[in-house]
1. Name the one structure among P, Q, R that helix-only ellipticity at 222 nm (-39500 (n - 2.57) for each DSSP H run of 4 or more, over all residues; to 500) of -16000 was derived from.
2. When you work out distance in nm of label points 7 Å out along Cα→Cβ at positions 87 and 279 for each of the structures P, Q, R, which one comes out largest?
3. If log10 I(q)/I(0) by the Debye sum over Cα atoms at q = 0.12 Å⁻¹ is calculated from each of P, Q, R, which structure is the one that comes out at -1.02?
Structure P
Amino acid sequence: MSEHVGHERAWREWNAAISSPRMHHAWLLTGRRGIGKMSFALAAARELVREEGAQQPQADHPDILILTHEPSNADEEKKRAEGKPYQTKRNITVDQVRRMQQRLNTRPTLGAKRAIIVDPADDMEKSASNALLKSLEEPPAGSYFLLVSHRPGRLLPTIRSRCRIVRFPILSPTDIDTILCREAPEADTAARAAAIAASAGSPGAALDFVELELGKLHHLMTEIVSKGDRDFALRGKLADAMGARPDRKRQMAAIDLARAVIGHQVETAPQQTIPMLADAYADLNQLANQAPTFNFDAGLLIMEIGTLLASVAGTRDSAHV
């Protein structure tokens, strides 16, 4: 699986399990957002359901069920059907889980096995989590679950306890550069270097940096951290660079970028400033946890990010979302 750079250990574990007569029925794939867990889950599911002599479809596989964020309304559903960008619901719903469970009452289409991927499992409604738990407690024969999780602490302990955990480590700069060369060939050497520096080991964050043109945001965030922003001028520029109506992907990318900027500061910071950096990083983590489900005003969100960055430069700013 050479296209899955940095996941060699996960593949060894998965392939050994597939070859085992007693493969565990539920797997929890954990690691940073953008590390490639969903890509692994899709490829691993195809390996699981593939059977010798049975032709496998190149597109969607009937024996791989994916539960993820659905379009937020009928208009957004139409956009998805047309291949256009669309807004999604903030959670994976109990109705989605129940539709999946109805499918589990039937036999797989092409073979003897079926894979169910939940991405991200962290974003399930409470009722959806409880419904899924029932399937994990009594899994139908031949059904295997892959739960993608950026924040496993948000999952029910009873769900975590029923899963075999595979942890995905951050990738090296060399591995991320390999992925950027393959997935974003338009990016020159300087752009790749900036993306790698800002990614904190996440290839997804590096690709977002290139594809979402986050270079200006990164420059301004770094300037705020180093100089402070007593007159809010840099935060105003940061809001302008963010855009008037950024979609959720850009908002999450901005939070991840800010965390990377703080993380880079920790590497060289004096010991006495570490608590301040740790507090700012924890607050950014809280924003990352809340952003998928809270209806933040985008302008206030980026100002809050800027304020947290300014706080580590010794400013006394206290404005929060």
Structure Q
Amino acid sequence: MKLKLMLVIAIVGFTICAKACDICGCGVGSYYIGILPEYNKRFFGLRYQYKTLQTHLGPRGERTPLATDETYQSAELWGGWNIGKKFRVLVFVPYNFNKRVSQDQQGTKTGLGDVALMGYYNLFSKTGTLGSKLLVQSLWLGAGIKTPTGKYEPAERLAIQESPNNFQLGTASTDFTFNAAYDIRYNDLGLNANVNYKINTQNKYEYRYGNKLTTNVLAYYKFRIFQSFTVAPNAGILYETSAKDVESNKYEVAVSGGHSLAAIAGLEFAMKGISFGANYQNIRSQNLAGGRAFAGNRIMTHISIPF
């Protein structure tokens, strides 16, 4: 019991203190997971994400004649598979729609993004009672790999020296993730926490995105209707932080890295044979690319089928 408590404390401490790619949550990668859909064996589904970013801002974050508005949309096939009671595999296959608009030009990029695979091990799952109420908790630890399946254009980096190297479909690098997911539920009231740390490698164009930490904590409540339909409103915070990018294994990219904090509010619905949900992420504070980029609020929706 002491070991389990220490592990939970370690996760919370890592969530609060760790400091660490792409500008947080936009562009070539996003590792927000949130509350997984309910499933016993397997599920597959589709997630949609919408994000905006202003770049080419002035040294004090003000808009200039060169300021650019970027929109990142992703339709992502995702799925999960529980192997016995101890193992879980998640896969993410994104298809990206990028758009960039400035005062004198407009550009788009559409195509497959970087496919990611994550594996988890169930360190513990425990069901008991506290008073007369049900108490359920679980802790999953894992690791994953992100493959360089999305197109990366090195000329893009040369053309946007004063803007983050974010307008890409992929990073052209094989990267690695370490993950933790903790969930505790007291009857129908629950708390869900996810931590993802991504270690990036240098791609063949001698560019390495900064390592990135993504973490979120969500509180939720499950309302059960007619024993066959569940509605779960949820709210919490999402924190992301990235180290600066590096070129040629030694030159730090000034217009890169940073951190953001978002407040999340969402709804999850589940019934026999299908689940769906949505959330809104309101950026409350940020410091991105040395103040030369500004992220807008985000939307994410999903629909999933357990089988």
Structure R
Amino acid sequence: MNRNAKTAKSSLLSRVSQLAYRETGAALVFVLPFIIGFLIFNVIPMVYSVIISLMNYNSFKPLSMVKFVGLDNYVRVFHDPIALNAFVKSFLYTLFYVPGLIIFSFILAKLLNRTFALRGFTRTLILMPYVANVVAVSIVWSILLDPFGGPVNQIIQSLGFEPPLWLSGMKTVLPTIAGVNVWQSLAFQTIVFLAAIQGVNKDLYEAADIDGAGRWRRLWSITLPVISPTTFFLVITSIINSFQNYASVRMLTNGGPGTSSRVISLNIYEEAFTLNHYSYASAQAIILFVIVLVITIIQWKGQKRWVHY
């Protein structure tokens, strides 16, 4: 009897082991396409970019003439006023874009969380800018914000105010581009915030009502702390996306007027595909990657002060 029990137990363990092996194999089959795609489209290009940045491949030439130059391309970046200005413009754009996106998406999520007529339809409408083609969006906003006859400035003039130059002003172009991109990117952050707000335990609000807490006290003491992990996630992704902004800048201003909106992503593209400075553009891209990585690490280290899990 004891021997039969041991045999049954051994057979059961064997079946469990086979089942775990099959599940692991099935998981690898599902994950393998992502791993292959990640290697082909992310890891290999990144490694290739690092290698190219250490070469003198800054013009069309035979591969036999491409030589190792070490950190020369990186040193050149810090002596290039256009590249340095592009990095500064990217930081300024981030300062306009990220706070605006987080604040407006949170406010919109709070409004959409209320009960009102056609709420479902309204929630669907906010997705339209997010799925719209960036070229079409840029063309429409260029027409709306035309400083010399655009409908927005005509309305402002009819109210008796002096309208700004929007995309044509050196001081207003970056905030304007950031505003356009906030409008287009608002849907994703709003939906994530809305899901986080709806996940807040209603018992916390009921307890706050019993204690006599007002609307603002509930917001600061309950809602914001509870959704802080979601806010942290959205801040990180928004900062990363802000440094990758290329398409809207290219379509709206192409870096102008002058170089007032020439962000680093546009500068990298121009260096690589207009001037054929492949190694120099790769060096700028690697520096941008390091900057974003450092900012992310700083945020990750500082999350303990304001993120509550």
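1. Considering all the candidates, the number was obtained from P.
2. Numbers: P: 3.6; Q: 2.8; R: 2.0.
Evaluating distance in nm of label points 7 Å out along Cα→Cβ at positions 87 and 279 on every structure, the highest lands on P.
3. Label of the source structure: R.
Every number in this text was worked out from the coordinates using simple rules, so none of it is lab data. None of the values given here were measured: they were computed from a predicted structure. Cβ atoms are built from the backbone, for glycine too; each structure is taken alone.
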